[in-house]
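Below, each structure is written out as structure tokens.
Throughout, read-outs are computed from the coordinates displayed, never taken from laboratory work. What you see is a predicted model; the values in this text were computed from it and never measured. Cβ atoms are built from the backbone, for glycine too; each structure is taken alone.
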Structure 1
Amino acid sequence: MAVSLIMVAFLLGGLALIFGPTWWLFWVAFGLAAVGVLMAPATGIFDDWY
């Protein structure tokens, strides 16, 4: 879920810069990516690295 959220955020941020730039959408995407980055270690994403 965290990786999917980060990927959607990067896609939205890229589209916001291409079609505009639409700064409000860029910052919303930035916030979504930040939530995804914080959610990743909280869900134990690095526990199965080996």
Structure 2
Amino acid sequence: MKDPVCGTEVMPGQEEAEMQYQGQTYHFCSRECRDLFAKNPGEYLKAAQRQ
């Protein structure tokens, strides 16, 4: 799975942080990426869909 903020591959069980948003769990390579996502999840999800 990919971190929706920076695009880094995150291996299951090795993520640094995770967050629930609209009933889905997102995994992040760092707490910093999680915090950025938390501020504006819609923008990061739109960007991830374009990739």
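Listing for the model above:
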{"quantity": "Relative contact order in percent (Cα under 8 Å, 6 or more apart) - structure with the largest value, from 1, 2", "calculated": "1"}
{"quantity": "Structure (1, 2) behind the derived value 3.2 of mean projected area of the Cα convex hull in nm²", "calculated": "2"}
{"quantity": "Among 1, 2, which structure scores highest (criterion: distance in nm of label points 7 Å out along Cα→Cβ at positions 2 and 18)", "calculated": "1"}
{"quantity": "Source structure (of 1, 2) for helix-only ellipticity at 222 nm (-39500 (n - 2.57) for each DSSP H run of 4 or more, over all residues; to 500), computed value -25000", "calculated": "1"}
